[in-house]
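Trainee: I've put the structures underneath this note.
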Structure 1
Amino acid sequence: MSPSTHSSRENSMRRALIVIDVQNEYVTGQMPIEYPPLDVSLPNIALAMDAAQAAGIPVVVVQHDLPPAAPVFAIGSKNWELHPVVAERPATHRINKNMASVFTGTDLADWLAANRIDTLTIVGYMTHNCNAATIYEAAHRGFNVEVLSDATGALPYQNAAGKVTAEEMHRVFSTVFHSNFAAVVGTRDWIAAAEAGREIGRDNLFLSNQRARGLA
């Protein structure tokens with residue numbers, strides 16, 4: 001990359017890749033990600049991290065902590081540890097959290113401000129929980145937000161309110177994100193945009209509804 005090209009990209013936007021909770025619990029533990037399959041999302045997380053490193057985009061690695069007696073994500077347990085795909089790659093900044101949003105109880109907001117970051121790219125798990133909480137809060141704080149749909153993932157739920165498959169969960173949340181809160185894009189398309197310093201646009205609520213009703 002030439003100095004002039006690098007300067008142009010820095011001036012156009014300042015991205016950070018936020019890698020959320022890629023821990024063994026979601027791979028070999030008690031809450032395995034189902035959709036997209038792990039053999040899709042994990043390689044794409046690796047691809048995004050490698051591309052960010054090559055492009056000079058800072059990488060923030062996030063790890064979820066629960067008390068040692070917790071049934072999942074128990075601090076110090078094997079399932080709490082970062083998956084090797086993430087653990088073996090460099091990170092610019094590391095965060096441990098105990099709430100869904102990466103902003104809550106952490107130094108993320110201060111770190112982003114200190115590094116003049118205006119765009120957050122979200123990968124990791126889960127689409128509908130920690131990713132969603134982070135995406136909503138980031139959007140409300142005024143950040144541009146991007147979500148790599150094939151480098152994130154969901155699992156199924158069933159409770160008194162209903163039953164949802166992992167595919168439904170991921171598809172519905174991704175559609176909601178793209179309608180208002182974040183640009184949802186595939187990893188390879190994101191890499192091309194990041195290399196060009198190009199912003200990826202999200203849709204809007206009105207047009208999303210109009211298309212669903214056959215009016216646009």
Structure 2
Amino acid sequence: MTSEAVMKLSPIVPVIALESEEDALPLAKALLEGGINIMEITLRTPAGLKAIEVISKALPQMHVGAGTVLNASDFKDAVDHGAAFVFSPGISEELMQTSWELDVALIPGVATASEVMLAKNNGFEHCKLFPATLAGGFEILKAFGGPFPSMRFCPTGGVNLSNINDFLSLENVLCAGGSWIVPKQCMKEKDFKQITTLCIEAMQTIKGKI
């Protein structure tokens with residue numbers, strides 16, 4: 001799957017830090033019922049890799065990838081556990097090289113024009129803007145459109161239902177990542193029905209913008 005294909009799966013990319021692998025399948029099913037068929041499961045918790053493995057094997061209709069991938073070792077572990085793509089908070093030669101070696105889509109994180117140039121000049125034209133709102137949010141993405149017309153972005157970090165439509169209104173934004181769609185309280189209480197409801201509400205809210 002190409003980076004472009006990944007970023008066109010859904011206008012919302014849930015960014016998820018799972019505390020328990022047992023929650024992986026119920027959460028994936030809740031997201032699917034809510035109309036979202038992509039998950040970025042971060043490697044911030046010990047359960048991350050196993051959760052990716054469980055979902056990739058049991059629910060092929062859910063496109064699951066790894067987030068918070070920082071180096072080649074993280075990248076290889078994620079792919080070994082079934083990750084179909086990788087998101088990183090930053091960009092490095094090591095990550096780009098590993099993406100080429102494994103032939104697995106990397107969506108690197110960028111926050112400056114220099115990092116966008118590094119990505120573009122190495123053939124990575126689909127990037128995560130991170131941390132989106134701190135890096136300049138809507139305004140910096142709008143500004144990037146001039147010198148980098150071919151680049152496409154997934155802003156992540158500070159994105160929520162009140163500002164996602166602003167981001168999605170930009171031509172160079174294909175999707176936006178966020179954790180608000182999977183509230184910690186819902187996960188703590190295993191209230192997966194509420195997560196489905198939040199997904200449906202969010203997709204209805206942004207339907208006119210995509």
Structure 3
Amino acid sequence: MNDNQYFKPTILYKEYMILDMVEKNPKITQREIATHLGVAVSMINDHLEEFERNGLIKRKKYSTKTVEYLITKKGSERRKVLNIGYLNATKELYFQAKENFEKFLVSVKQKGFTNILLYGAGEVAEMLLHSIMTSKTNQVNVLAVIDDDLDKIGTSIGKYAIIPREGIRDFEHDGILIATYTKKDLIKDKLLQIDYPIENIIEFFE
């Protein structure tokens with residue numbers, strides 16, 4: 001998770017991740033841990049010394065440069081407790097995002113869009129499709145996903161086929177939902193260039 005900008009390295013997060021990495025790989029180096037968490041090596045050393053004082057880990061030194069970290073029973077139990085807290089926190093974030101997607105889909109339906117195509121086979125499309133598939137109240141039907149990436153065309157996201165822009169005419173639909181942020185303006189321009197009605201273009205990021 002070190003490359004995820006939405007998870008700041010809080011004290012509890014660092015404690016959980018360090019214990020987790022040590023349990024999985026006792027020969028892991030402080031530099032490897034620091035790189036994974038995006039913090040200084042000296043900070044990792046301070047944490048490991050504290051963990052050792054608190055009986056969460058034991059160090060087995062082979063030389064000044066070679067150290068093995070052994071997680072204790074107490075440390076393993078602490079890691080499990082932290083893991084539960086971490087999962088609960090991420091679960092709460094997931095449900096908040098899912099609620100936002102479902103509210104958006106309700107507004108799409110209220111505007112008269114029932115059968116739609118998504119444009120952009122990325123993470124936003126995956127989240128929208130997951131919300132649609134797991135929602136008990138959703139009334140919006142996605143027919144397919146459009147994308148300009150030749151490597152994606154012909155594949156699928158779950159049961160939803162990924163088609164080229166030229167395949168739009170093969171589907172009777174009410175509108176196209178642009179399911180991307182970084183390329184939303186480019187996609188809108190591409191649709192307008194083929195005389196696609198602007199009133200039938202739905203933007204998730206307006």
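Throughout, read-outs are computed from the coordinates displayed, never taken from laboratory work. Worth saying up front: this structure is predicted, and the values here are computed from it rather than measured. Cβ atoms are built from the backbone, for glycine too; each structure is taken alone.
Trainee: Tell me which of 1, 2, 3 gives 8, 34, 37, 16, 4, 0 when you compute P(r) over Cα pairs in 10 Å bins from 0, in percent.
Mentor: Computing P(r) over Cα pairs in 10 Å bins from 0, in percent on every structure in 1, 2, 3 gives 8, 34, 37, 16, 4, 0 only for 1.
Trainee: Quick check for you: by mean count of other Cβ atoms within 10 Å over residues 66-73, which of 1, 2, 3 is greatest?
Mentor: Top value of mean count of other Cβ atoms within 10 Å over residues 66-73, among 1, 2, 3, belongs to structure 2.
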